[in-house]
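*Asks:* Heads up, there are several structures right after this.
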Structure I
Amino acid sequence: MTECVFCDIVARRAPATIVHETDSVLAFLDIRPVTRGHTLVVPKVHSSGLESLDPAVGGEVFAAGQALAGAMRRSTLAADGVNLAMNDGRAAFQTVFHSHLHVVPRHHGDRIRFVAGMITRRQSEPEATARAIRAALDS
């Protein structure tokens, strides 16, 4: 294991429920999801934040987030909307210092609070959730 858990996930040295992969990016379910389907999109090459993120790769990260957002709406998750968020730096609540985009499905009236319960949140049916998103990506 390295000091970066996301690099370990990319290298398959750490477990993750993978949702989507390209040559440049990997998307997997967040282990402390805000909502069911909360997915992280990471560049495969380490960058600690926006300043070190290659802009072309950043575009690929966002493109994957956009595709996942559509999949979350079309899938059985039936999202009414999606938040795309990238926290850059400790002051912006970045906790893993490998650039990553949060793709968070939302539903009308869900009253989600991103930080509340972060330590105690757990995934619900991760494999079924990932399958639903993957199926909608393929459609």
Structure II
Amino acid sequence: MRPLVSPGRQWRVPAVLPVAKAGGAVVLVAVGLLFADGDVVQLVLAVLAAAILLGWATRDVLAPVRLAADPEGITVVRGFAGRRHLPWSAVEAVTVDRRARRGLAGEVLEIDAGDSLYLFGRIDLGADPVEVAEALHAIRPD
């Protein structure tokens, strides 16, 4: 596995995000205990939702850097907390997809590696996907 320390750039999940997710899990369990009123099913559902949220927070702690780039290529998060290095020759396109849903506009950075498509949102990157795409184009050797 390649180290993520390089002269290039890195984009990561904001540090406050896993803390907020863990706090949300605690609130879910507390609300489940408060309103279960003897109903085991409600309590189990609250604990299950809290466990899922804690798992999501754990991923943010184990793999905070979602995307890294240097002149050799890019490293992306793959799976729960794995990483995959892609040389620039394997990257076919770096684009930003803009969509409006339910009155809200969203942007997603798309990295097309031929057999794989990697998608990163603003929260994954801790930055605007358009700015990240511009930085990737600047880092990529011609």
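FYI, it's all coordinate maths here, none of it is from the lab. Note that the structure is a prediction, hence the values are computed from the model and not measured. Cβ atoms are built from the backbone, for glycine too; each structure is taken alone.
*Asks:* Where does the value -13500 come from, among I, II, when helix-only ellipticity at 222 nm (-39500 (n - 2.57) for each DSSP H run of 4 or more, over all residues; to 500) is the thing being computed? Could the numbers behind the result be given before it?
*Replies:* Working: I: -9000; II: -13500.
Clearly, the read-out refers to II.
*Asks:* When Rg/Rh (Cα atoms, Kirkwood Rh) is computed for each of I, II, which one produces 1.09?
*Replies:* Values: I: 0.93; II: 1.09.
Attributed to the structure labelled II.
*Asks:* Next question, about the same structure. Comparing distance in nm of label points 7 Å out along Cα→Cβ at positions 12 and 44 across I, II, which is largest? Could the numbers behind the result be given before it?
*Replies:* Numbers: I: 1.2; II: 3.9.
With respect to distance in nm of label points 7 Å out along Cα→Cβ at positions 12 and 44, the highest-scoring structure among I, II is II.
*Asks:* Could I ask something else about it? Computing relative contact order in percent (Cα under 8 Å, 6 or more apart) gives 23 for which of I, II?
*Replies:* Numbers: I: 31; II: 23.
Checking each candidate, the match is II.
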